[in-house]
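Derivation of every value follows stated rules applied to the coordinates shown; laboratory data play no part. Because the structure is a prediction, the values reported are computed rather than measured. Cβ atoms are built from the backbone, for glycine too; each structure is taken alone.
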Structure I
Amino acid sequence: MTNEWQEFRDYTEKPQYISVKKSDKTYMGRFTFDMIKDFLGFNRIFTILARGFLFHDKDGSVLPGDPYDRIDYTYRALCAWSSVPDRRVDPDAKVDFRELSDEFPELVDAKGNGWYIRHMKNLFAFCNEHFELLTKPVQKIFDAVEKGYAKQWKERVGHYTVPIFARNTKGAWGTRFDDVIAEALEAGPLRAEEYVLPKKIKKKLDAIEMLDKYRPKAEDLTAFYYANKHKDLDWVILPIANFNAYYRSTTFEKNYLPALPKNVFIRETLDGLCRFKVVL
């Protein structure tokens, strides 16, 4: 979770639709079905994408010049990634960006299928062909999600692309590309390698009593905290849905996170956002 350039690549390169055993969820990419069903974690996805297009060349190197000059380019890239075929022509809620296929051939095709909806179609096809790989709870979610998903995604994309000051903008629409780009500009370039815990912090963490099976997750969470902590702030936003997707399982949220020492990993939920701090 701390190698942000790899995360960007996971959202822009073609996933591998394979599974060597039931526990292998490589075919999901960096998503879970809970995330797909409820459209969770997309603010982080879009922010990672925006930072990648604002600050980086295709090989990951940091681009020279002013990132503000690449705002329009980044906005188009987000539209291409999100594009979904639509026969309607609605200037107030445009969702089909096939005209961007020449500029971003890896993000949208000539029929308007953006990276995300292509991934969903391929994912659904793989799951239908290998339905036995899904657990019973996931089978139920899959059955509920598959039908009509493109229509639901159209509605979401229509919200994402609405300008901040448009008349029909609603406060409930918490994620817009304009907001995402502003956040990305403030966050700066992507981290291109995993954050390594300082020996002093690692030693303190090792001294905390917990079952061995929880230690890898505790280390990942601690690394994420220190990698993202501002000098003048103790709290860091915890993107739980994206952590689940990183492990390709909701067991992080349901089993591991609640079992970590609560006096060390302190969490609060404010306005629907989870934040946490590590006290060592």
Structure II
Amino acid sequence: MLPESLPRYLAPAKLNLNLHIIGRREDGYHELESIFTLIDWADELCLQVREDGKICLHTITPNVLPEQDLTVRAAKLLQHVSGSHLGADIWLQKHLPMGGGLGGGSSDAATVLLVLNHLWQTHFSDDALIELAVKLGADVPFFVFGQTAFARGIGERLQVINVPEKWYLVVKPNVHIATPKIFAHPDLTRNTPPCINPSYTALQPFKNDMQAVVLKEYPEVLQVFNILKQYGQPLMTGSGACVFLTFDDEQSAQKIANKLPKQWQIHIAKSLTKHPVKTQFHQ
């Protein structure tokens, strides 16, 4: 539970509207290109400044040790780099499913960076925070960037891209995708040509280079994909397990949601043009 007396800060999910793997680097990481969009499905956090310098997480995520939790790691990283003597109490309420390709943990970390940069008055620029975010994970820089973006590299080279406002029907079967397993798979496409002038129109039809491998290895995701295919052009986000359909309005998304099996986690979300924390702090 979150403290009633403290402000709440959102950590929104992301969708990869497409995801291309254009090569593999010498360090083992893959070179990616992707359109990232924020959606209004989010975890919630409360943060309070401590004077004693301690970073205390009051809500434990199952199967995650506190010192390994990305919220704690983000706070300690900002504290170390900034030299701040302040600490923080952190409460996290998870709404986003783990292992779904929605970037929940990365978004939580980014929200901690954005909020503590404000509360601790460390005055880091977005570019400086993005440099820190790379140390925490490939998706964290996008959430710090905080708006619809075309990403290159491992996800740290970001540029604004215009994407129409859309509604998304997001479906997650009861399965957790092991991302390293997908990246290591021998059948993974790793040679999609890079896009010279990326735009929402130029990159269509959208595809996710990880999707074929996940559908092959995880029958639960394949089942979702095949049912959604009756109603449009489903696409997997990230390395899965969430699959989504795109709509122009909420009513159309709800109509399809009503037809889906109830054992899945089903959520209708709208695209966000800006990270809600940046709106709170007028950044």
Structure III
Amino acid sequence: MARPHIEFVQSQLLPWRSDRLQAVRPGVEVKVLSEDPDDGACSLLVKYPPGFSIPGGALNVDDEFLVIDGSLTIGEQHYGEFAYAHIPAGYQTGAWSSRAGAVLLEFFSGAPQNAAPSAYDERRLVLHKDALQVPYTGNFHPEFPPGAGRKMLYLDPITQDATWLLGTLPLRWAVRSEVHVTVEEMYLLAGEVHGDRGIMRPGAYFWRPPQKRHGPYGTLTGNLYFFRTKGGNLATEYVDPAKPFRWWPEYDPIIPPELEFARGEVPSCAKRW
């Protein structure tokens, strides 16, 4: 059973929970964005409280994160806002701490448990990457509308799964829809997006299965997306839309029954979590 199609939910409408991650991150609070019911892989917002501190160690699963507010330290490495890491299963980190607190987008490849350090593929380790310093690249598809750039954060050398930031210019829009052969997951960090499911504000999240037509999209303000793809190399087919792009679309989300309580929009002034 795969994760359900979510497109889209505003994270501000999800509750903070203290009953998750206590075995590996005692004291944190969590918002569950999506979760695989079979293997426990999950996408989370994790709030590390001021004064948080735990010893170092290893996990049985990959741990990938982006700091979206505050800062934390792992071993000798400091992670400020927009710092990124991909820590493979078995890698032993130093101690974790946060003096003033932090909020992370955090992704586990299975149900996380503490584990003994073990062998890992060093090519899959990204100990620290500052997204503020990662250069933008463009021209990644000949049909992709101009006015956007990508900051690549991670490309798995084995699976070709990828993680990146996408920034787009104000008053940019597209006329074609897209279809991907992979899962596409997104968290909106800044700006807004007018699309075929409504207007996404900062904190908007989707998990889209393969082969789902989506878009076209536009933005008045410009925006900053965080994207992940799962299931191999990302390939895009551009197709005619089910309905043409327009500004100020009605809210028409795809939400599984367990998230019906979070159906709704948030104002443009909403913070990103």
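Summary of values
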read-out	value
Ranking I, II, III by distance in nm of label points 7 Å out along Cα→Cβ at positions 37 and 125, the structure that comes out highest	III
Distance in nm of label points 7 Å out along Cα→Cβ at positions 13 and 253 derived as 0.4 - corresponding label from I, II, III	III
helix-only ellipticity at 222 nm (-39500 (n - 2.57) for each DSSP H run of 4 or more, over all residues; to 500) derived as 0 - corresponding label from I, II, III	III
